[in-house]
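Input: structures, listed below.
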Structure P
Amino acid sequence: MSSNALLFGWNCPIPGRERMSADHFGSFVQYLGSLQQKGKIKSFDTVLLDPHGGDLNGFFLIRGDSSQLDAMMSSEEWVAHTTRALIHLNGSGAIRGVTGDLVQQRMDLWTKMLPSQ
């Protein structure tokens, strides 16, 4: 199965805003669940990383067709959620990527561009 993906990650709550982060986490999970039920995304996973001293401590991996992810990211609700996250999270952000069969396609493209040795 090929899929485009979006990683929305964060470091930690801003001190004093932990309750706001916990509340928003719950509403964001509901939002993604609703998108999945409506067929607007394929799926999502929530990942909380073990303490490791780095600056990525959790993320949502959201899967969908490129058009689904484009529509989600341009929606008013997505913009509201990501803006809200900026108010209570350090290091929040989103980045696109690929999974499944698209990984091999990207690797094939990359290796074709390598200089001959």
Structure Q
Amino acid sequence: MQFLPEAPDLLGAVATLLEDKVLGAVPAELQHQVRVAAHLSRLLEREARLGPEAAGRERELITALLGHDAEDPAAALAERLAGDDVDAEFEARAWETLVEVTRADLAICKPGHDRWEGV
């Protein structure tokens, strides 16, 4: 059986190559572009690894909050929050949901920031 690497593994390998081998071998005026390419490869690697689970969890959380499924749960939640019938309890539950969704997004695009506990 032939080993077929998955996209996250390939993206990680590209990022490592750029960081460990290419960066030091290119002229100084190109190093920023190499760093950006490595960063984007890492971001895409995390998106490929964590994105599907985060999207599924977001849909699950918003559906539970709304009490029904919607074609676009995020849009349905935004519409509900913009409406006049939002009570304090729903608003508090929505806040908790949005914090959890945002933490999952941050784990992909800005690791470390998803653990922030400030105000």
Structure R
Amino acid sequence: MVANDNANEHESIWISLSELYLDTKLQQSDYEELASRILESPFSLEEVREIDKTAVFPILYLNLLTVAGAWNGFDSEWLIAAILKKKKRRNFLSQKYYDLMYLCMKGMFKDAWLEIENHLEAFKK
């Protein structure tokens, strides 16, 4: 039962983080909602960032490099299945590849994470 609850919590964060990979500019209300979901989760901000890097990024980063990427959301069932499949097939080399790609693209997420952090701080006050 605990494992299933933990899986559901991860899935919820995966779906929430997928918004960072849409081919659209997020609004303040989007960042506020994402920060709220992070606060409601059992994960710290650092844990959520690691979840993004290791689970969501490997599946969705190409959407940011596509000329006309998805802009209206990702199918939740597809996303969860893709992440679980990728996690099963992950090996040392593939993880190093995604680590390098994440490092190269880190600047694309800088402003988004600052916005999220600002909203988290505002909620805590």
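Derivation of every value follows stated rules applied to the coordinates shown; laboratory data play no part. Remember, it's a predicted structure, so these values are computed and weren't measured experimentally. Cβ atoms are built from the backbone, for glycine too; each structure is taken alone.
Brief remarks on what is shown
- Answer label among P, Q, R for the case where log10 I(q)/I(0) by the Debye sum over Cα atoms at q = 0.17, 0.20 Å⁻¹, for residues 48-95 alone, calculated from the coordinates, equals -0.62, -0.80: P
- If Kirkwood radius over Cα pairs in Å is computed and equals 17.1, the structure in P, Q, R: Q
- Comparison of P, Q, R by distance in nm of label points 7 Å out along Cα→Cβ at positions 16 and 40 - largest value held by: P
- Per relative contact order in percent (Cα under 8 Å, 6 or more apart), the highest-valued of structures P, Q, R: P
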